[in-house]
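Bear in mind these aren't lab numbers, they're just calculated from the coordinates by the rules spelled out. Bear in mind that the values here come from a model prediction, so they are computed numbers and not experimental data. Cβ atoms are built from the backbone, for glycine too; each structure is taken alone.
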Structure P
């Protein structure tokens, strides 16, 4: 059996891989492990539980709430809210644990469970390992039975409707200036931010046009949102908007589209925010944290501006770890996970979009002009499914293929293979000064991956 926890919690097809029994068991295990390590401080613990609009989230939420309450944890159900809202509320309410049910950008049949520790921070790998081990021991009857509170010791469950307004007020309070005069199209991916994001942008003064804001439990990420920008590009041009913002299903990502319908990716957003924060004196260490997938053009631009780019493994948890370890204020991924650590403990798509809009409003410059601080080198990404992703870094055949590709690309390009942390596939990324060369090299590498790992 493989590790249950990936780079972003436990994720899989709801009611097949991720069952009610698993959700309940992991929740009980999390409560016991966090109690054992002293996270609860000996007092009666409280957990914040939220979800995205997926239909499967309804029964999975019930299972998680039941598991926590059965372990003596009081539960605040905040309902459908973005992942960063659950993280924020976990910290703001002084809760001991946060739980978010979402599969982020994945298709509707998938779902996931993500745990947050006190303060709204993601659990470290060692605690996830302990939770998983405790769950498996209890499931296999190989460990001591769980202690089960009775009577007044069981957890109490209540709905916390105030979470929506409290989170929106937090977002508005972070903004350095208002957004009056801007017309913005928001694509909510029929996801968790369908109410939050339009409300926040409107309260900040923007004229808002919304698309993908009618979740029915089945249409999340379906042809819209940050993984499908076509609808947003069309809408921005049709409405004559200044720009557009796209979130994913749980709204921890933000991508943008300029007035002409051109995509503005996470690297470009980071570049714009890095310069804004340095100007404001809040870019600690004059550094920004990215990943090995960051576009080479981003690195070149930051070096030119005197800003150091620190690169980590792919995954916003690794970006966050580097930021916390070294005290950096800004980090993120090309995919649109952007972390502004002074105001959020995880990627926050709505906050990122608001700060980007605030920069446009404050400078009077277009988003395209601001984003032109960096030139994106052509980058080709190919996902290779149905292969043994665990052998990516041990295959001699793949190592040879990558070395040959990098020799061909020279100093103006690079090649990278990595296993997905959330899906059963290997990602092939090639960067080059010429797009046709990048496509050709990426295609050859993808073929090698299929033959070597298939």
Structure Q
């Protein structure tokens, strides 16, 4: 089966997948629960706490749950989704759960079973969902965007290799997208923020007794800034946009032009605070400027899977990493692999569209999703369940970008296919809305 056939199948699935559309007065509830590992679960140095944040929207007859978890990625998602769906009595696809992709947080399931940290997270997620559900009250919702220059394309050519560096002339989306939820008097209840940047300011930085420290990194620090400045009862959910090739402009550990690694150590915390402040200030500014709000909304959900031809290294195992002092290009021979199934979710709240991807999307794909969307208010949310890893653009394959060298999918499918499939899904929802009226 060729690429065109695969894309046609995916788009056909998008048309056939069920959608939900129920209008009604909006209610909202939000909660934040600490999921910092305890010493008995994971002995480690803690710089700042980790959280799970939840937001529930209820139209009167339908309900959706938005979840943001301070974690590098999600694990055992079937168990989490099944538990949440049972707790809230909602379909699984009405739960949009995303990791913040914080590289300085522990993985949800470490080592072999049992997984004590996963159990702690699962309890936190369920507690946060229960609390948010118990706090449901009449609400208004609005959407607005701003700009922040905290990210940069990271595909820099260093010592003959396109690797993770600083490439300010490369593609980069500076949009800060914010969905603001308030009570009927205009007091903020929750903020659902989205920006394309990796949570790696403190990644690999040794800051205490020559060791790493657990931190919420840029996503966590930004959320805390917003919560501190909008009020202690406000819950600020962070989501990562199409950040597959986007890093913060400053990281504590960085690569010099001669291929050596440098670590700023405790100085990295200043870099983190400065960038989180800039992002947090912009989110707060956007929230305060959001005046076009509504107290009713249709909640719709549609899901599908885009199937792309796969590839794998000819030799089993991960390719060797180059030494810090030798950054010659590393060629990886790839052969045909199993087809890659990219999970896609389109959730709309009135005229606000949340385009969710189970993967680490490069920024130009995210920009194309928004440009082709019939919804003017569209944000791209990544690191959903079923994560397939990096999803590079065809341009990144051609460089080649370091992360395209071992991508699980071949070029020519995901780059055009993801925006086209979302466009098709959104068009289907709009047609259904007109039919219902």
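Quick check on the output: 0.50 is FRET efficiency 1/(1 + (r/R0)^6) of positions 82 and 290 (r between Cβ atoms, R0 = 35 Å, to 0.05), derived from one of P, Q. Which one produced it? Show your work: numbers first, answer last.
Working: P: 0.95; Q: 0.50.
Answer by label: Q.
So helix-only ellipticity at 222 nm (-39500 (n - 2.57) for each DSSP H run of 4 or more, over all residues; to 500), computed for just one structure, reads -9000; which one of P, Q is that? Can you show the working numbers first?
Details: P: -12000; Q: -9000.
This figure was derived from Q.
Once relative contact order in percent (Cα under 8 Å, 6 or more apart) is computed for every structure in P, Q, the highest value turns out to be that of Q. Kindly point out which one of P, Q the value 3.0 was derived from, the read-out being distance in nm of label points 7 Å out along Cα→Cβ at positions 274 and 426. Attributed to the structure labelled P. Given a value of 22.2 for mean count of other Cβ atoms within 10 Å over residues 26-33, calculated from one of P, Q, which structure does it belong to? It was calculated from structure Q.
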